[in-house]
1. Identify which of structures I, II gives the largest calculated value of distance in nm of label points 7 Å out along Cα→Cβ at positions 115 and 243.
2. Thinking of I, II, which structure, once Rg and Dmax of the Cα atoms in Å is computed, gives back 20.1, 67?
3. If helix-only ellipticity at 222 nm (-39500 (n - 2.57) for each DSSP H run of 4 or more, over all residues; to 500) is computed to be -13000, which of I, II is the source?
4. Could you tell me which structure in I, II was used to calculate distance in nm of label points 7 Å out along Cα→Cβ at positions 123 and 195 as 4.8?
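Here, each number is a calculation from the coordinates, and none is a lab measurement. Just so it is clear, the structure is predicted and the values come from calculations on it, not from any experiment. Cβ atoms are built from the backbone, for glycine too; each structure is taken alone.
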Structure I
Amino acid sequence: MTTIETSLRVLIVDDNRDGADAMGLLVEALGNQVHVTYSGTRALEVARVFRPDLMLIDLVMPEMDGCDLVQRLRRLPDFAHTKIVAITGLKEDQYRDLATQAGCDSVLVKPVTLVEIRTVVASVVPVVSADGQSPKRAKLPVSVAAGRRLPIGEARRIRIERKSKALTQAESEAVLCDGIIRYQEEYLGWRSEQVTVHFVKDFFLVRIQGVLALAERQLARSSLPEKGRELIKQTRKQLLELARPMLESLVHEAASVKVRSMHHDISTVTGEEVVIFTLAEAPRFE
């Protein structure tokens, strides 16, 4: 029996954090992997690594509006045919036309209903062929090191014994997985084994599932959720900045490349924390 995979990677972009998080919770409840970001600038960086099957993008945002973001995405070969749906509170036909001209496949007007979301998600699910096979969607590679840890001391021993003095990609990812967990223990005082790491070209992506503490969840749902969520993000980012020298050193030792920049985001709805290291160049592995 063939099992058809219907789960999609969905990127939601909206500067209204409450609305974006609520949309993320809804889409995730339908069985999809969701990443929420609140600006077009960050969305460009995240999309290159997350490789979404579907993007839900607000049209009116500061710095970079939705139409500008979509035009930039469409110029990238990886997103030339990705399903992009505009989300807007503007009902006038001119905004719908602008979204279409920018490259959006369709437009939904706020408040978006559950039926509309279901319809959009269903439109991205691959069509089953006559032989019952489902076409493969492009995905982030599944790291063989996902969930595997390799202490840096052991990695150094492996490198010494190896002619090339280099690690494989799987070994490098396992080293960094171990380093991220150690960062949690040393800087946060607890550990999450649900850590996934990937090298993708000149990016290094870290995804940590369900990292919100109980106090943070209460803060995110407080009487002033906007301020609570911002405080959570600022605190986590500050903690990560403290650990940044150690993490950058670990990336350099594991993959022999320098870190150029670091982007951090955490969803106060799903509890997923994402850290993206932009590398000076694509690493070369054993």
Structure II
Amino acid sequence: MSGRFCAACGMDSRRHRRRWGELVSDFLDTFYEVAVHAPRTLVALFARPQELVVGLRDGDHRYPTPFKLYVTASAIFFLFLAVSSVSIYQVFVHRVPGEPLAVTAYMDRIEARGYWLEDRFLHRRADVPRDADLVRVLTEARDASPNPNFKVSLELVRRLADDPAFINEDVEAWAPRALWLLMPLYALLLSPLFRRAPYLTDHFIFAVWAHTTLYLLLILGALWNMAGMMYGLGVALALYQVYLTVGLRAYYGAGWTGAAIKGAVHSALYAVLCWLPVIVIFFIAQIARLMSGGGE
């Protein structure tokens, strides 16, 4: 020490207490940085994606760092869901007009008629009136089922009849956590397809850009559905594939045909090897919760 300071590094020996002025200044600096970068970044993200993804790799100071960009996009996505009342996933149990309800569970099968299930992605949460007859029939079939697995299946349908967004809360809670784990796998799948990139970090930066783009395209898909049109998720995924091809071509120097084919192969591998196991594990967890009596 030389007085109160370290002679080697200059560190102050006195404990520093942050004051309100410093906290406000730190907040304003962060807000200013986001505000300055946001318009240029949004324009580049949609109009010049090739410029943005290369800029993220090369440290272009006109854009935020990859992690700041991803965290901001994910925050915007989930804030949009909260403000718009859009659910990522809902399952509607519809009655078949004019057909009587009948559900019977045997040891090896379930025979059901009078209703059907419909998946909806990125739609506003629906306030569906409770169908007391449907709930009663499903409850009676569940209680009478000799097969424990069918009891769980019927209980799941019964809860969806009560609330189509029954499992959406868990989807929104676990999806962002799963993405943090899946992004390194996304990068690893890029490695054998694009060997020109010498470092795995290059693939990871591309993975961050791709998931950032996907978040914002999902918002567009939800707005598409809110405008009265259907298949918003399909529109978002189709646009994502287009942006992916453009990004791969610019980032790795591939031709249009190579970028399109390798992008399609990568998306298929990512869906089957990464997302499919996650979805299976998620539904197994839902079933286990129902079997344990949770989620009441």
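1. Checked I, II; max of distance in nm of label points 7 Å out along Cα→Cβ at positions 115 and 243 sits with I.
2. That value comes from structure I.
3. Corresponding structure: I.
4. On the way: I: 4.0; II: 4.8.
It was calculated from structure II.
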